[in-house]
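The next part holds the structures, each set out as structure tokens.
We did not get these values from a lab; they are worked out from the coordinates using the rules stated. What you see is a predicted model, and the numbers here were worked out from it, not measured in a lab.
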Structure P
Amino acid sequence: MTAPSALYVGHVMHHRMRPRVHRLRYRLFSLLLDLDEIDTLSARLWLFSRGRFNLFGFYDRDHGDGTDRPLRAQAEALLTRAGIDHGGPIQILTMPRLLGFAFNPLIVWFCHDRSGKLRAIIYEVHNTFGERHSYVLPVAGDDKGDDVQQDVAKRFHVSPFLPMAMDYAFRVAPPGDTLSIAITARDADGPVLFAIQRAGRRMLTDAALARVALTHPLLTLKVVAGIAWEAARLWLKRVPVHDHVPQQDPVTFAHTSAANSSLEAPCN
């Protein structure tokens with residue numbers, strides 16, 4: 001059974017193992033929004049709006065391919081190209097605009113079939129060069145509701161302190177009372193970076209939104225400031241810098257193995 005739209009409050013942690021040890025931890029909140037409920041939420045909540053300025057705002061062009069094409073249609077087109085069953089709820093885990101500004105390093109789409117079963121996760125990655133890339137990864141057909149495990153080769157430049165010759169291992173506990181999204185970045189020698197977001201669910205109300213606005217002031221601005229600050233720390237530690245590689249395709253598709261993981265099968 002899918003969880004309705006909600007507020008998730010928690011933290012994100014990064015731990016780099018090589019070539020220098022580096023660790024960070026920040027408080028974070030996100031909205032889990034069912035694409036079919038966003039207009040209803042916008043009408044019900046005083047502090048949340050879709051497509052117009054508010055304390056918290058959701059703008060469709062901040063997600064997907066950045067066009068005015070409906071987000072459900074965008075997601076379902078990707079799922080169809082990947083041969084993944086769909087037609088049920090699609091939920092998007094994202095940081096909303098706060099006073100008109102947001103930068104989302106990672107947006108996660110949970111895509112279900114008509115029976116409500118989780119069939120795919122789309123990891124939409126944004127970098128500071130204004131680019132975005134989506135990894136479309138199916139969920140194994142034998143999944144029984146446990147953590148979802150997936151793998152895919154890196155196809156998108158994110159941090160100048162990480163090379164392109166890597167892959168990602170994902171372990172996701174889908175949204176419920178809690179959620180967690182763990183990512184391990186690996187090269188030929190093994191794990192380089194481990195990142196995890198953990199959060200607890202809260203009802204999506206005006207009171208809850210007002211509370212996180214006070215406990216996490218200017219969070220979306222702090223995301224960008226935090227990226228710059230951590231980059232400076234890595235540079236001072238003499239972590240090697242890698243040139244920006246422009247992306248060749250905005251989407252990477254993968255297929256699922258029998259072991260509930262996905263093996264890269266890029267569309268380009």
Structure Q
Amino acid sequence: MSRIASTFQKLAGRKALIPYITAGDPDPAQTVELMLALAEAGADVIELGVPFSDPMADGPVIQKASERALAKGIGLAQVLEMVKGFRARNADTPLVLMGYANPIERYDQRLGEGHFVADAKAAGVDGVLVVDYPPEECEDFAARLKAVGLDPIFLLAPTSTEQRMKDVGRIATGYVYYVSLKGVTGAGHLDTAAVAQAVPRIKAHVKVPVGVGFGIRDAATAKAVAAASDAVVIGSRLVQILEEALPHQRVAAGRQFIASIRAALDELTVEGTQA
């Protein structure tokens with residue numbers, strides 16, 4: 001059983017919290033400490049963004065984070081070193097690399113086919129979400145991940161067809177990430193009622209947990225989304241908080257924000273017990 005699957009199994013009715021940060025932003029020297037702080041604050045899984053020059057699914061906040069990280073020389077090799085640094089001090093919290101096909105394909109072009117999967121496994125990665133790898137185009141890549149115990153994780157959206165859900169359900173392990181809004185990260189108004197309608201449709205085809213992200217900016221929204229899903233993914237708001245914080249306060253600011261989301265999600269468990 002993968003570390004992600006084991007983590008979800010151990011939740012026992014609690015909702016999973018999955019924060020996202022961009023590797024190397026705002027300061028590469030702080031990325032490992034930030035990840036450790038997120039885990040300490042109650043993150044169940046951490047998504048670590050691989051900086052890329054054309055992050056088509058990301059809104060301006062995460063686009064700028066990628067630009068800042070790239071300007072500081074952060075590429076996939078450096079991201080894997082950060083994973084190793086985190087894993088040396090935290091053996092339990094699953095890590096998912098989230099990014100785009102180009103850095104992965106360039107990595108294998110430089111080092112040889114299959115090196116990314118092998119090196120990700122060796123570093124301590126648990127899952128990989130490639131935004132621009134739809135399931136019908138990456139069955140071989142997903143098979144290579146699964147062969148070494150890594151979870152291929154996929155996106156679904158309000159526009160996803162029943163067939164796309166079936167395709168994802170056939171290949172995905174770990175969890176699926178439901179993009180709750182049309183558009184890019186951090187944009188638009190989140191309709192929690194629409195999320196509540198969408199998740200059962202997805203679960204009819206997908207047997208792994210469903211996490212919901214895009215548009216979740218505070219504890220109240222996170223709690224409302226968690227009531228209808230298995231996990232909450234929160235990225236743009238966290239990245240914005242880290243960007244705005246003073247350098248010596250960033251780690252504490254990230255920890256405090258995620259702790260507030262964790263507390264809100266845990267209220268659902270208490271309320272469910274009381275009911």
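Below is a table of values for the structure above.
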| read-out | value |
| --- | --- |
| helix-only ellipticity at 222 nm (-39500 (n - 2.57) for each DSSP H run of 4 or more, over all residues; to 500) derived as -15000 - corresponding label from P, Q | Q |
| Computed 37, 23, 20 for Cα extents along the principal axes in Å, for residues 163-242 alone - originating structure among P, Q | Q |
